[in-house]
Structure P
Amino acid sequence: MKIKVGIIGATGYAGAELVRILVSHPQVQLVALTTQSYEGKLFYDVYPHLYKYVKQECRELDLPAIVSESDIIFVALPHGHAIPVAQEALRQGKKFIDLGADFRINRREVYEQWYKVEHTAPELLEQAVYGLPEIHRNKIRSASLVGNPGCYPTSVILGLAPLLAYGLVDTDTVVADCKSGVSGAGRGLSLGAHFAEVNENFRAYNVGMHRHTPEIEQELGNLAGESMVISFTPHLTPMNRGILSTVYAKLNQEMTSEQVRSIYEEYYHSEYFVRLLPPGMLPQTKAVAGSNHCDVVPVVDPRTGRVIVISAIDNLIKGAAGQAVQNMNLMYDLPETMGLDRPGLYP
């Protein structure tokens, strides 16, 4: 019997990618696609590339009915909107994955400080699992409520995880310099995402105050076994999708690139979606576009004693919808790669 899936917020970029992936998933039946802007329209009228693949209409949100029809609910909405959906899903005994921020941070006061809204169901934070499969796979398997990671955190955490797990870097020296495509801002209209503002431009934004910062620090600190504060600077690049993160940290001991690479090989040897690229090849966004892969390469700069880790993901796939499907597969004891086992698009 197929898993019945409802997607709330299906017409945003992340929601549409969920639809595109799940419509071809052999164990899934899409039963409800909700929207605030396109009620009554056929989904392919909103996203023509899915013509002949998706036949459903976009529906308004009738929460109890949609949860009742579904086995699992995905929410792809801005922060603050997933909480009542999670409450209803759990009340009806259904599984729930939030692609937003409401269940990523495990401390209510930290969430409220960074997102400037009240978390109205703090009791659910105790049972929410942070949905980064390469780090929390076993917890995800038994979870009913998963907070899907943000795109920047996915690239930074997977880039640094082996170094922190083995205690190889000074945790006070971590600097994450990250660049994202424009789709990371969502599909809603905003001046900063207009063509004339983005084209032929490259800029930093939310310096020292990006809302993904506490999420990154939470997970890096868990890996390191101590509280961490990092410098994280995001940039907007004139491309549709992709994130390239360059992360710097001071090594605790003298090591060569080959020695650090062997640690990454050991740590990620069984991880299908994390690709440690061969020597001489560096991650690039075009190589992961349309895929659920995270490409990673660590390089040691012997002159400064720093390790430089470069990672690349598709912000809408491994940074959002693909990772959410990876989590669903784990929650239903399916092969983790089901529906996701494909290379990216090039060029």
Structure Q
Amino acid sequence: MVIDFPKREVHGGTGKRQREKTKKNVLDFSASINPFPPVFDWHIDLSCLEQYPDDGYCELKEQIAHTFHRATEEICVGNGSMELIRVFCLIRLKENKKFFTESHTFGEYALSACLAGAHKTGTFQESDVSFVCNPNNPTGILRKKDEMTQYLECIKSHGGLLFCDEAFIELSDPVQSLADICDPNLFVLHSLTKSFSVPGIRFGYGFGDPDLIEKMEITRPPWSVNAFAEAYAIQAFQHWDKLTASRTAIAIERNILAAEICALGLRCYPSAANFILVECGRDVAPIYNCLVHRNILVRNCASFDLPTCIRVAVRTRNENQILLEALSACMH
């Protein structure tokens, strides 16, 4: 018997695999993380490895609550934002529910919803849950807060719930975040590991109605945030204000990089995030492979149903220049 089961989603951030494969240094523009992360000394008492973490993560949640002015019972944590997407869908989209996602966005919303047994609809008016990535991945488009709150009201009018993924908003414009809105029809997802450029520790967190949060905390595997991730996160939130400098530096380098890419004859979508969607006007597979041969990784956006586009992360000035020189060579 053949079982109809979805395939894994394609992701960027494959630099480690490529380094292990080629034994060469690789510049990974496929992973959109902060190129100018806050710098601070952090410490972990190694004796904490001798015991289980506090599965309630009380100290960690208190630090998040202090940072975002939310109650601890409105906060959930997980092993990366991906775990929280999966857990959320298991709770809200089981038993033949319906969901809506926009075109050209993060594919894990649809995959997680389908794994939970839900079905995709054509409009948000028909859905039990509507997923929005803000700023959107891969386009970098940022919706203003007033637009998002209006969208929330429209979704509420037919009894739906808005799942707002703000994984990149701290590197874009946190003023537009919905994290300060307490509404039973809203769940907001964040990712510390992108903001502080530590994807290896896997840490995500979210805000929602206490009833939903309690169910998510019960559903996620116990002790899913390990001791290293917990210790780092607690200390990182104490340096939250340093992300202001990150945003300023990213905006400067993004504008320079986009202008230089356009000078090559390509088109850049306007982006408010730490990455740029680039229209190449042709199938990007040969360009992608050429860059890989030069030990540079970009995101082939065919999996976003954008086969003529690549997504490039904003990195440091010198690294961006290396990308531009390689991209120029691979275009010819």
Structure R
Amino acid sequence: MVRDGPDISVIVVNWNRRELLRACLESLARQQDADFEVIVVDNGSDDGSAEMVERDFCRRPDLRVRLIANSVNRGFCAANNQGIAATDAPFIALLNNDAEADPRWLAALRRCFEGRPQVGMAASKILLYEDPRRIDKAGHVIYLDGQNRGRGSGELDRGQYDRLEETLWPDGCAAMYRRAMLEQIGSFDEDFFAYGDDAELGLRARLAGWTCLYTPEAVVWHRRASTLGLTSARRLELIERNRVLLAVKLFPWSLLWLNVPFYAARLVAGAVAAARGRGEIARYPGWRGKLQVASALLRGDLAALRLIPKMLAKRRQLRRIRKLTPRQLRRLLLAQRIPLRVLSEQAP
């Protein structure tokens, strides 16, 4: 059967970031050696984003753009699932609206899949837009309470990640997925809404036996946390809630039973780092800032508790796709874990 459509569909989810979205789409217009289309899913923006896409991009001869305009903000997961459902392209790429891609980005990601049928995901080298000398993410690693973190986050780019290699999963800011994999395991879990959703999808794919390749040739520059902001309490709440949901849904029981001690160790290490002016908690100065962090974490944990029965039901449903044994999954997580000291002192 011969397909008429593009090889790759790039999904860009947007909410009230019109000018960042414009820069993102212009970077896609400069892509080389890739057969692709762009699907913009606008989540009910009121800043004229959808109108800008329709006026300035949907009729451009040098770029195939389609617009899906939602009336409300359905979240990152649901919006990406809309985009995935709207295309039958064999490869799906995601690019955040606050990111700009190197002209060779798509072609480099696409090469990761050539002759490698077990590869279901490809990860980009994501650099900080504000300081391109520093790495935002070069694939992902994980701590054993379910908190995940970009590999190399905050490090100076000295070429330490300049080789094609396996990583745990790609960051949803700039990733590519094989459609066959998504058809087997399902798309994003919409209960996650935003943050940690790419981790859940990636770990679910690893559980099903798929692998992920990181390529340093696929470069993207990212303006971090442009949606909610780096010091947003809502952002902390969602990250905390979703790291619990990820562990409950996907972790082997041998690690899940230890979740509370691992979490406690991370909180203590984070507090020690903050006292030295390091780590994420240091962004929240004074006792009011620390109270804001504690309150957001508590709200996240309470929200997670309400969803645990639903996650346990989804956990049982995963038996149909499981390829890794609990021991193999534990070994994978241990091999790809981030040291506690590094995690506590990073400021993602």
Tell me which structure, out of P, Q, R, gives 10.5 once mean count of other Cβ atoms within 10 Å over residues 195-202 is calculated.
P
State the single structure among P, Q, R that was used to calculate mean projected area of the Cα convex hull in nm², for residues 115-162 alone, giving 4.2.
P
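Only the coordinates and a few stated rules stand behind these numbers; no lab work does. What you are looking at is a predicted structure, and each value in this text was computed from that prediction instead of being measured. Cβ atoms are built from the backbone, for glycine too; each structure is taken alone.
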